[in-house]
Structure I
């Protein structure tokens, strides 16, 4: 599985058709009109392709500038994201996504890059502790008041009154919901403290509720596993031991 970053405006009609088909096959409540509206709000798409199967996953991306503490920063917001279950064990999405956003940030004039992530499933939330040392919210550390204000500011700016600041949840009028067989949390996964925390913070995920999460994308915030996504040889991650 290989990842390819494509400007949204350069997506071919056949690629958009394949993206919609993949999303509709795994989520309930997907309409073509809403999918195209959401896609039109993004400026990039990461396509995950297999030589035999064609498109097996994608993530739409909004990369934009903002101001934080009086300084210009970049923000990446992950939109629709799906990987076919047959490729869930592949690191292709994680590796390609990290490389893609770092490439976008390299073109920007800002020094900091923040990732605004909505999570309606424990699998997506689990990427945070796997690849990033610091992220919010989490079970084992309270977010500072400053971090919560920044997270709320970004969420309110992006989602308006669909964002419930008291719960840290975004509720869309017509949410996508994973099909029941994909939304089920395996019994063993519930013992993972990160998964248990996600389920406690977002019990409405089965109805499409999205938990607002935030992390800074920076080399010194990568875990060893994160560095393996950046440098598969492991040379850099070994220096972190």
Structure II
């Protein structure tokens, strides 16, 4: 219900502004999670997040609800919000699902990729390499995930692309918990080979390369135990 004395357009504009700001906060937190600056199990205090971003608790709550919907955050009654911690079983399920979807998607992408699409993927690889050379493993991992999401976009299968986006996002948490340091990053040659198959419009090869790539990525994870969280929220988000 609108507040007395406030025009409907004013209220709608205010609500739209809050939603936009919540999305910005959610996007910033998502990027921090994907880059492993916010690790699995880290508590996301509403007050601290609000202080870091300069927003109200109402906006923070909306942002955290968005992340919960994306399965990047779990919200526990009377305890608060925490970065999600996928179990070993969930980790395997995520990669099994990716292995079912992404190889066929790569085949479809090879048949549909335009020169502009290939150029976009080439830029992703260049940025990923630059991040690796700079020792920015988290940024490289995020760019690697975007490479996979971009292939799904090129395949022009919107529903499947949405699922793959969610799975890639969950994979970031899995890798944060179970990776064997840099070995869990997508090997550069794997993406280079995939790019060449897509550019050559070789769907069968693209499918096989994606299968092998995902298997290699899964085999590089240590699905036995998860390391503890060490960083504070302000350190992770660059706050004062």
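Out of I, II, which one gives -23000 for helix-only ellipticity at 222 nm (-39500 (n - 2.57) for each DSSP H run of 4 or more, over all residues; to 500) as computed from the coordinates?
Working: I: -10000; II: -23000.
Considering all the candidates, the number was obtained from II.
The value 15.0 for mean count of other Cβ atoms within 10 Å over residues 131-138 was derived from one model only; which of I, II is it? Working shown, then result.
Working: I: 19.2; II: 15.0.
Traced to structure II.
As an exercise: distance in nm of label points 7 Å out along Cα→Cβ at positions 67 and 91, calculated from one structure in I, II, equals 2.1. Which structure is it? Numbers along the way, then the final one.
Numbers: I: 4.1; II: 2.1.
The correct label is II.
I have 15.8 for mean count of other Cβ atoms within 10 Å over residues 99-106, calculated from one of the structures I, II. Which structure is it? Don't skip to the end; give the middle numbers.
Numbers: I: 15.8; II: 20.4.
Only structure I yields this read-out.
Between structures I, II, where is relative contact order in percent (Cα under 8 Å, 6 or more apart) highest? Write out the running numbers ahead of the final one.
Details: I: 21; II: 28.
Greatest value across I, II: structure II.
To test your reading of the models, identify which of I, II gives -0.34, -1.22 for log10 I(q)/I(0) by the Debye sum over Cα atoms at q = 0.11, 0.26 Å⁻¹, for residues 83-170 alone when calculated.
Numbers: I: -0.39, -1.39; II: -0.34, -1.22.
That value comes from structure II.
Please state which of the structures I, II yields 7, 31, 40, 20, 2 when P(r) over Cα pairs in 10 Å bins from 0, in percent is computed from it. Before the final figure, lay out each step's value.
On the way: I: 7, 31, 40, 20, 2; II: 7, 29, 31, 21, 9, 3, 0.
For P(r) over Cα pairs in 10 Å bins from 0, in percent, the value 7, 31, 40, 20, 2 is produced by structure I.
Values in this text are rule-based calculations from the coordinates and carry no lab data. What you see is a predicted model, and the numbers here were worked out from it, not measured in a lab. Cβ atoms are built from the backbone, for glycine too; each structure is taken alone.
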